[in-house]
Structure I
């Protein structure tokens with residue numbers, strides 16, 4: 001896919017690296033009646049999600065990320081594609097669902 005993006009002149013690929021997925025709460029209705037993807041911390045904590053089969057430590061998450069990046073960065077570089085990782089979402093320090101996903105210090 002990255003090679004094909006480069007061939008057609010798409011210079012940037014934004015991607016997510018989320019071992020458990022997205023955490024959301026009740027959608028917010030916005031302009032024109034559009035439904036916005038929403039995360040409300042207080043609402044989430046009333047019934048937090050726990051996904052034991054996907055538990056991963058911060059160390060193992062970093063090992064997986066390194067494995068992933070070692071394979072895609074060279075392909076992106078040779079294809080002229082810049083990679084942009086979506087930030088932690090929501091950006092909170094505690095693990096959600098059993099994933100220690102707050103691992104990038106800016």
Structure II
């Protein structure tokens with residue numbers, strides 16, 4: 001599963017992308033990452049979180065966790081690929097195309 005989206009994982013809301021904290025833009029609606037378990041991810045081999053800073057530590061209900069990737073792993077994904085920093089959309093697209101081209105040859 002590949003989620004190419006925007007996310008907000010900082011102490012305050014993200015006005016630039018119009019998202020509240022701890023949310024991913026999911027199918028044109030904000031998804032509170034606390035609800036990731038409702039997505040039915042058991043058995044999913046790989047989730048690619050192609051949104052900025054999804055591997056950065058975040059504050060989830062007052063407890064620090066090791067990024068949004070942790071939430072998706074706990075929701076049932078066997079592996080989660082996430083990012084530590086913000087990257088421009090075009091560069092991200094090129095990286096993801098190369099990743100999938102290369103991984104399909106393995």
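Quick check on the output: 2.2 is distance in nm of label points 7 Å out along Cα→Cβ at positions 12 and 92, derived from one of I, II. Which one produced it?
II
Using the calculated result 41 for relative contact order in percent (Cα under 8 Å, 6 or more apart), pick out the matching structure from I, II.
Answer by label: I.
Could you figure out which one of I, II the value 8.5 for mean count of other Cβ atoms within 10 Å over residues 28-35 was computed from?
I
Name the one structure among I, II that Rg and Dmax of the Cα atoms in Å of 13.5, 42 was derived from.
Going through each structure in turn, the value belongs to II.
Of the structures labelled I, II, which one yields -10000 when helix-only ellipticity at 222 nm (-39500 (n - 2.57) for each DSSP H run of 4 or more, over all residues; to 500) is computed from its coordinates?
Comparing all candidates, it corresponds to I.
Name the one structure among I, II that semi-axes √(5λ) of the Cα gyration tensor in Å, for residues 20-75 alone of 31, 19, 7 was derived from.
It was calculated from structure I.
Laboratory data are not the source of any read-out in this text; all were calculated from the coordinates shown. From a predicted model like this one, the values you see are computed outputs, not experimental measurements. Cβ atoms are built from the backbone, for glycine too; each structure is taken alone.
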